[in-house]
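Some structures are shown below for you to check.
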Structure 1
Amino acid sequence: MLEYSPELELTNVVRLVAPENLCSTWFVFLKAGMRLAEHALYWLGSEAVYHDSARFIYADHDSLDACGARINPVFKPDWSQEYLRSTNYISYAAAIRSDVLTVRENLPLLSSLESSVHGFLLMITEELGNSAIRHIPSILWHMPIQKTDVAAQSTPRLLDPVESHQKRAGVAAKVNRTHAGHYRWHYALPSELPKISIIVPTRNAVNYLKGCVESILVKSTFLNYELIVIDNQSCDQQARNYLEGLNRLPKIRILRYDKPFNYSDINNTAAKISSGEVLCLLNNDTEVITSDWLETMLGHLVQPNVGVVGAKLYYTDGRVQHGGDAVGPGGCADHLHAFLERDDPGYCDRAIVAQDISAVTGACLMTWRSIFQKLRGLDALNLPIAFNDVDYCLRVREAGYRVVWTPFAELYHHESASRGKDLSARGRERANSELAYMRRRWKQVMLHDPFYNPNLSYDRPDFSLSRSPRVKKPWREKMA
């Protein structure tokens, strides 16, 4: 049953009422000019009926131009707390079960929705578990294009909606607006700073190693760290001399790894002798850009249930090399936002805001040492060279932890500059073996990366539209 209530001056409320034995009342909020897709209520109702734990359901949306034509589709990821804290990626396209509203006696529902949709959504989702939040990957809302109100923008709010959320949730952080109008969270660090063990595998390539090490020593403002440089059979005398010199510095330890190259085992070996509570895996062909890179990543890592944090990496020419990894597109896993210009916001501004993600690259990956040990580190048997970082992130998520990517920890990454590409027949055989293992192990995740919408291309993770969207429609499932 569908009821309509003009309960707000500017925002109308559509009430979905289902039989008591199925679910409670659901509310859908619409502003003047918005339209629902013809199948929207059916799809929302199906999601509510077949997912008993659902309390909050949001969907994709597009816009309507002056002639009523549909433009600018917004295909969203599944639930990401960090993304919503950074920006209102959900907008009005959501339905809320009545008990979520009624249990909050002091919830200023109507006034908070009218003053800030973003603040309202943060308030609603604060106490909901992940299973209570559902995302429908289909355009169910059509939004009118809103003209920017310069006068309204220049008038300061009495209390910023994200700062209000931060205070209610009791999160120790400082929140700033970015130049693009989003939010950056500077999460507070513990009073007793954990020690970070930075692990840098290397072989020869002294110029790259020198750039990496000196950028850490000179630029890093976080000082409670040790730097473990693990040398895999360097034969260049200049590199050996440089390593000998590093070994005399107080924060640096040189570890020898006298076996054939195995990236996973090299990092695992260094992690075993590390003394830090936190590990930071770092390639030797990286260079620090932002001096607070360790504080920024650690601030995310100390948040509840976060197990891995990744950084934003750039090619030598300044274009984006890594903005998180999508799992499935490209055939296995690949970097998001690759080749964008440094300040390009990317699809839905996702290249410039922190967010939950499926995986990040091991070229700069921070994790808890306890989790790394619990999961037995990187997979040195099945994934000695490639995809071990993605596999580790997926195992971290499988264990119930979150993976977060931040664009505010920035480094250069001169990709594969140290070892280069292995184009031998044996190298190709090894690469095919690792790819086959990943496809077997993570088949279900590759069918749908929760943070990469199934309406987008799975040929490559560039956020282009798919020619054959991987979306399951509820009426087809019932017919089957």
Structure 2
Amino acid sequence: MDQINAINYLTTESSITIFWDKPEDFSDGDKYQIILNRSLAGTDQKTHYILTDLKSDTTYNLQVNWIRGKRQVSSNSIEIRTQSKKKVLDISQEPYHAIGDGKTMNTRAIQRAIDDCTKDCMVYIPKGIFMTAALKLHSNMELYLDKDATLQGTDNREDYLPKIPSRFEGQEMMCYSSLLNLGELNRNSGYNCQNVVIRGEGTIASGGKHLAEKVIEYETENLKDYLDSLGDKINECEKPWTIPGRARPRLINISNCQNISISGLILKDAASWNVHMIYSDHIVTDHCTIYSRDVWNGDGWDPDSSTNCTIFACTFYTGDDGIAIKSGKNPEGNEINRPCSHIRIFDCKSACGHGITIGSEMSGGVEDVYIWDCDMMQSRCGIEIKGTKKRGGYIRNVIVRDCSTARILFHSVEYNDDGIGAPVPPVFSNCTFQRIQIAGRYVKEQKEWFPCEAIELCGFDEPGHELRDILFEDIRLGIPEASQKQSISLQYCENVTIRNISVK
């Protein structure tokens, strides 16, 4: 990656957001020039840039130059057309009359506006707290939340019925509808929902911990005979309530979708995961803040057997993984065999939570993951690659550059290990870590710091399934202001290269 490759973009009627992969040799003193119609629009060291105050329905020529000193290293350009002005469907106005008082239920009014929205329209949520039950979005539409606008889901279990086909922790099953539902799950079909934009400066929130508890309580009673029949096998699950908890709704559920973008919002208080994309393609999330700190399994952003998913400029305050890349769980994940691939994560920060994770549900395989310019210092697991011996599948071709992190983990985990095992263990291979600062300590929920191994590398104890072909280069261990371990542990590894390590 010694040049600027394809420039990707998102557009509105007055702005263009561009983003691109970071070249391998980009160094601290380098910068990018953003050229708009042959004039300098700005400079930055980040691999994304927003141009505002543009004319609608207008074609612009954009060029990104990689500059080192006075020399241009690489350049790429693209023509982008802004969107046409859209008709605004204000949910508080005729014919919808939604009321943003934080008490009135507005589900019918908001759903009517969504149903009325064509590709030339935009559903507009103004200032206020608009209570709602689950909503269903459709192709070729836009949902915009103004500043101080909140789309607020309730904590009533019944408001997320009917259940819909979904996938949770690697297994297809019937789950409660999410607050926002895009597409319909079908492993054997193509994309059935496309070209949806969810953006603005407002908040999308659900019922959080209270909703989760109500779902788990109901489903535990509903599944009582089945749970009793499991006997000691229930111990293979992470928690006693793991199985009933799998039915919980997400905040935004994206199934069999293509070309979906989520920008600029606060996303909070899902009953489980916040943004979950399954069997989907070209999903972009940027400039969002995600909160789920007190929610068990409160992941932030989970691409699941999906391709070309990108997240950047986001901050996570999560009760579990900020980002978790998945591809199914044994045995179903091995049979469906749909990998998660072409994932890009950059300029993201963990304020609390577990950090960036690949797995543990990865039976369909994970490959081509590129992570750069991320800060995972304030996390429990930092950057973690995990599975269980029963998963099967693979994780390969992961590149992490120019990041700071609490620690780096490759390991097998014991939890969530129910299900029939694959014939052979997984293989973790071909991973590169360059220019990384690793603290050697992690933080738990109450902001307590604990020393830990900076790098823990552990493959599987079966010939041919060792962790292999791993490179660590230009690594800085420790941070000056705190005590930490500076150790590296290796077990069941082959061809691990570690060079140019410095210690605080």
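What follows is calculated from the coordinates using simple rules that are stated; it is not laboratory data. As the structure is a computational prediction, the values presented were derived from the model and not from experiment. Cβ atoms are built from the backbone, for glycine too; each structure is taken alone.
When relative contact order in percent (Cα under 8 Å, 6 or more apart) is calculated, the result is 7; to which of the structures 1, 2 does this value belong?
Values: 1: 14; 2: 7.
Here the read-out was taken from 2.
Looking at FRET efficiency 1/(1 + (r/R0)^6) of positions 226 and 410 (r between Cβ atoms, R0 = 25 Å, to 0.05), point out which structure of 1, 2 has the largest value.
On the way: 1: 0.65; 2: 0.10.
Checked 1, 2; max of FRET efficiency 1/(1 + (r/R0)^6) of positions 226 and 410 (r between Cβ atoms, R0 = 25 Å, to 0.05) sits with 1.
Compute distance in nm of label points 7 Å out along Cα→Cβ at positions 298 and 314 for each of 1, 2 and report the one that scores greatest.
1
A value of 18.5 was computed for mean count of other Cβ atoms within 10 Å over residues 130-137; which of 1, 2 is the source structure?
Details: 1: 18.5; 2: 21.6.
Working through the options, I get structure 1.
Have a look at 1, 2 and say which one yields -8000 for helix-only ellipticity at 222 nm (-39500 (n - 2.57) for each DSSP H run of 4 or more, over all residues; to 500), as calculated. Provide the component values of the computation, followed by the final result.
Values: 1: -8000; 2: -2000.
Of the options listed, only 1 reproduces it.
Of the structures labelled 1, 2, one was used to calculate Rg and Dmax of the Cα atoms in Å, giving 22.8, 72. Name it. Present the calculation step by step, with values, prior to reporting the outcome.
On the way: 1: 24.2, 79; 2: 22.8, 72.
It traces back to 2.
Quick check for you: by FRET efficiency 1/(1 + (r/R0)^6) of positions 186 and 322 (r between Cβ atoms, R0 = 30 Å, to 0.05), which of 1, 2 is greatest? Please list the in-between numbers first.
Values: 1: 0.85; 2: 0.55.
Structure 1 comes out on top.
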